[in-house]
1. Starting from the value 1.01: which structure in 1, 2 was Rg/Rh (Cα atoms, Kirkwood Rh), for residues 46-165 alone calculated from?
2. Suppose you compute helix-only ellipticity at 222 nm (-39500 (n - 2.57) for each DSSP H run of 4 or more, over all residues; to 500) for every structure in 1, 2: which one lands on -17500?
3. Here relative contact order in percent (Cα under 8 Å, 6 or more apart) has been calculated and equals 23, so which of 1, 2 was it run on?
4. Given a computed value of 0.65 for FRET efficiency 1/(1 + (r/R0)^6) of positions 150 and 174 (r between Cβ atoms, R0 = 25 Å, to 0.05), which structure among 1, 2 does it belong to?
5. Identify which of structures 1, 2 gives the largest calculated value of percent of Cα pairs over 23 Å apart.
Structure 1
Amino acid sequence: MSRMFFIVAAICLAAGNALAAGEPLDIYFVDVGHGNATLFYQPGQCAMLVDAGPAEQGENLRGLLEKYKIKTLDYMVVTSPAPEYYFGLNIILSDVAIKELSDNGDPGRGGDAFAAYRQLQERIPYSVVAAGDSWQCGDVKVRVLNPPVDIADSPDKRTRALALMISFGRFRMLMMNDLAGRGERELLARQPDLQATVLTVGNHGAADSTSSKLLAQVAPRMAVISAGRDRRPDFPSDSVVSRIEAAGIHLYNTSQSGTIHLKVQPDGNARLLRQ
C-alpha cells in the first residue's frame, strides 16, 4: 500500500451535504509536463478524466490507466482547446473507450490533431457545457462554474475555459484549469460560493492567476500546480507561489513531485499518497 505522508483534514463546506456511500475516490494529478490531466477514479462506479495533457507526455497518462485497468472513461472533459489539454487523447484512445465527451465548444488549435478530435466529437456522445450545467459520476458531483452561457466572444480564450467544482461528500475541489486574469476576476464577481478543500491553480500558475482575493474566497488547505520542468521556466510564477505560501496553503507542483495522488474517503477525509 502507498505510504501516507500528509493528511488534509476534512472540513464541512455545505450544510446538509450528504456523505458519499460507496468506495473512496482516488484523484490523480498526472505529471504531463506543461499541460493538465486529472483522473477521478471510484472503483466500480466512476472513471472520469479532466483533460489529457500534451501528446509528448501521453505515456504517463496511458501508464496510469493501464495500472488500474481502466478501459472505459465514463466522462472525458476537455477544459480548453489548447494542445496541452487534449493532444494526449491521441495516445490513449487506442486503449480506452469514452462514454461521453464534453468541452466548452470553442474551436481548437493544432491542425490535424484537432481534426482528429473533431472526428471523436462526431463518433461518441458529445456535449458543450457552460455555467449551470452539472452531472454525477458515481458519488462524484461535477458543477460547471465557467464560462457563463452568455459570455461575449473574446480574443483571450482563457476567459472561456471551463472551471469546475468537484464534490464528493463534504470534500470539494475547485478546478481553475486554464482560467486566469480577466476570467478569474469575472468568476469571483459571479460566483460567491467557491470555498473548497483543494484548489487546482489556473493556467499552470501564470502570473495573472490565483489572486489573493481568489485564495481568500476559496480558502483551500491544499493547492496543486500542473507545470512542466523545462519548456516554460516562467511557470509557475514566483509571485503566485509566494501568494499561496503566504496564505499558509500546502502547495504541490507536478514538475517537482511527479504525479500526485489524493485519496478521499466517503466522509470527506483526504490524504496524499506517494506514487
Structure 2
Amino acid sequence: MLEPATGVERPSFPPPTGSTVALEGGTTLIVLVRVIDGNVERLRTATDDCPLDAGGRRFVWLTGVTPAASLVYLETLVGPAAFDRDAAERVARSTVGAIGLHADGAADAILTRLLAPATPSAAMRGEAATWTARARGAPGLDRLMAMIRGEGDPSFRRTLVSAIGQTRAQRAAALLRDVARTDREPGVRADALYWYVQVAGAPSIPEVMTMLQSEKDESVQRRGLSSLARLPAQAGIGPLIDLARRTPDAVIKRNAVRALSESTDPQAAAFMVELIRN
C-alpha cells in the first residue's frame, strides 16, 4: 500500500497477538439485570467497550433508555421492600453503585435520600456514602464533609470518614485532622487519623507525632502509627524508628515497633534485627 501524500510504500506489520490496549475507554454505562420469575436476582454494570459473555442465557438488549429513565427504574430496587430479604439487599447495594455511576444529576438526589438516617439499612447508607465519594465529584465530597458534624451515629461517622479519606482530596485533610483531634469516639478518631495521614502525606508527620503524644487511647495510636508505616516511598519509616528509639512512653514505643514489624522496608527490617540483638 502506498502513502497517499508521498507515494512511498507503507510498511506492513503483522497483526497484533495477545491482549490489546484501547486508546480510549468506554463512554456509555451499561446496566445488566438478571431477572428470574419476575424478580431481579443480580445487577452488574459495565462500559460499552467491555466484552460481554452471557454464558448461553437469554439476553434482551434494551435500546434508547435515557439516563433519567434508567434512574427511575433503579430507584425502585432500593426502596423499603429491598430490605426484606438478604438477596434483595445484595441487589440493592449493587444498584446504589449503578446509580452513582450515572452522569445524570438525578443520581445525586437519590444518593442524598439514601444517606438520610431514615434509610432502613446501615449497609445501604454506607454504600451510598461510598459511591457519593467515589463517583459524584466535588459536590459529593462537599455533601459528605457537611454531614460529619451533625451525624449522631458513631458507626456511620466512621463510614463517612473512610469514604472521604479514600477520595484522597487534599481539601479534606483539615476536616480529617479536626475529627481525629476532637471526636468523642475513639474509633472515629482512629479512622480519621489514619486517613488524615494518607491524604496529607509526609508533610503531616510532625503534626501527627504531636497528636500521638497527646492521644490517650491506644487504638487511636495504633491506627495512626500504622498509617505512617504505609506512606508512599517509606516516608514514615525513619520517623517511626526515631520515635521507637526516643519515646519514654512504653505503649507508643510498643505500637511503633508493631507498625514497623509490618513493613517490608529494609530500614524497618534492620531496626527489628537491632532490637532482637539488644
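None of the figures in this text is laboratory data; all of them are computed from the coordinates on show. Please read all numbers here as calculations on a predicted model, not as lab measurements. Cβ atoms are built from the backbone, for glycine too; each structure is taken alone.
1. Details: 1: 0.95; 2: 1.01.
Value 1.01 for Rg/Rh (Cα atoms, Kirkwood Rh), for residues 46-165 alone corresponds to 2 out of 1, 2.
2. Working: 1: -5500; 2: -17500.
Of the structures listed, the value fits 2.
3. On the way: 1: 23; 2: 8.
Answer by label: 1.
4. 1
5. Values: 1: 49; 2: 65.
Result for percent of Cα pairs over 23 Å apart over 1, 2: largest is 2.
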